[in-house]
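The following blocks contain the structures, represented as structure tokens.
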Structure P
Amino acid sequence: MSAFHLVAPSGYCINQDAAARAVSRLQQAGHRVDNQQVITRREQRFAGSDAQRLADINDLVQLDATNRIVLAVRGGYGASRLLASIDWAGLARRQQKNPLLICGHSDFTVIQLGLLATGRVITFSGPMLAGNFGAETLDAFTLDHFWRALRNPTLNIEWQSDGPDCDVEGTLWGGNLAMLTSLIGTPWLPEIQDGILVLEDINEHPFRVERMMMQLLHTGILQRQRAIVLGSFSGAAPNDYDAGYSLETMVEYLRSRLSVPLITGLAFGHEPQTVTLPIGARAALSRSGSQYQLTICDHPVLNE
């Protein structure tokens, strides 16, 4: 079984019951869960002081043991405060010798992209402790895809969607759209040429999603990719003022502006059901009929 090491670089875990349920669930499955004290830590809206949350990340440089899964407790906001003080070089050296399997999403995206930008460190965009492992009912799809990603040197993900033909290869990268957009102009946004960019978000109206996508378009980021894949955009329902404008019409507008294939429908993001993606790994994306297949390799896995 595996050892989980918890980090909380972002918001305070408001749902303490869910976090406790997740720890119990992992332990009952035979896993060890270390650093549990970060769950209850709090300063204002954050999971502890900036110094405490920074230490969660920088202490990973010295974290011992093999087969260690680093799992973010939750997202929220707070990781952006830490970026200038993270020991990026130390973490890159640590990962080259004995890689930790680092997993999270949402606000954690800025740390994941920073690791990729500064040290080509591959991490996993996937479930977190409270929201996923601590759900009242643990989603079987999410759990299966989490262990698939962490155990298989070659990972295959398939889904149904209507979209353009696609047969491309490139670096898989992305994560939360708002957090990725917040890194434009900083040293922590990877400069990926010919990549496969996967994006998701929560509680962003379709026009806000479009506005962020247009920023990526205007900065040339979208045009430099081989394909763009959209995951879930929870809480993005249009209102009466939109008069028919929706996520679907937004996608069609973006497609009219792009020569790069834009594909929707991947179960990835803030929904209970989500795949786990190795961010920074090599990937191939193809379409057969209405089915897309993403094949990913060259990511670290558990040595079991």
Structure Q
Amino acid sequence: MITGKTNCVGILGYPVGHSLSPVMHNAAFEKNQMDYVYIPLPTPSTELSVAVSALKAWNFRGANVTIPHKVAVMEYLDEIAEDARMIGAVNTITIRDGRAIGSNTDGIGFIASLRKAGAAPEGGKAVLLGAGGAARAVVWGLLQNGIENITILVRNIEKGSAFAERFASHGDIKVYAFDDAEAKKALRTCTLLVNTTPLGMAPKLDAMPNVDWADVAEGAVVYDLIYTPLMTRFLREAQEHGHQVINGKDMLIEQGAESFFRWTGIEPHRPSMEEAFDSFWESRQKND
């Protein structure tokens, strides 16, 4: 039951009707028997600064931030944590002593999902496909957890070079075009291959990054950040070639779990979050 004592958190975005966060977090609050509620907060860009002020005025514990506000919200916050500065985006706001603190839990979520799959990253060599915002989160997570040898494969070398420069002081980041001979060498020695691009996301299910599986090291773990669908063409082909595959579902759950912890100081009941994800996703597919 929601009362005047109920603690509130939410999600800022526009639109937010697609978000799985409310169902996952509210399921965890219920399972943990916590007097919290997670509220969708549809926020047009013109009202973003007002929304951040309102979180503080209404004594919210915090909020998640989704598209299109992950970068724009940073100018309205009182403090930006290192993870958000390095990734260049905020996905979590924590309200503490009347101050709005922006952070990013995507890197932690990515690493936690790797560990859950039994694919600990320490000491390995990673190849990432793409150099967008999702790739920055993955790279930051890897650099914080023992992988310093990272290769980024891109179509736009200029964009890729700027990406590498951002992280240059933290590790060995190399950038190559997809068709570069050095790209093939990196694939042949990698322990982890990650698609950070939207290629293969619904509704364009036949799309996938340009990868020749003959060039990918035997035994490399293949990860696709996409979770719509859970089995992309990229993962399906990787599995057919004998690779362990991981989709983006657990990263979504784990980054949410980290936000939950930052707001409450308590670890959420992850199985309830996963059950809520599965139930919501199944009902959405039936309705579609």
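Bear in mind these aren't lab numbers, they're just calculated from the coordinates by the rules spelled out. Computed from a predicted model, the values in this text were never measured in an experiment. Cβ atoms are built from the backbone, for glycine too; each structure is taken alone.
Match the computed value 0.65 of FRET efficiency 1/(1 + (r/R0)^6) of positions 172 and 236 (r between Cβ atoms, R0 = 35 Å, to 0.05) to one of the structures P, Q, and report its label. Working through the options, I get structure Q. Each of P, Q could give semi-axes √(5λ) of the Cα gyration tensor in Å, for residues 132-227 alone, but the derived value 26, 19, 15 comes from P.
Could you figure out which one of P, Q the value 21 for relative contact order in percent (Cα under 8 Å, 6 or more apart) was computed from? For relative contact order in percent (Cα under 8 Å, 6 or more apart), the value 21 is produced by structure P. Out of P, Q, choose the structure whose coordinates give helix-only ellipticity at 222 nm (-39500 (n - 2.57) for each DSSP H run of 4 or more, over all residues; to 500) equal to -11500 when calculated. It was calculated from structure Q. So mean count of other Cβ atoms within 10 Å over residues 92-99, computed for just one structure, reads 17.1; which one of P, Q is that? Source structure for this number: Q.
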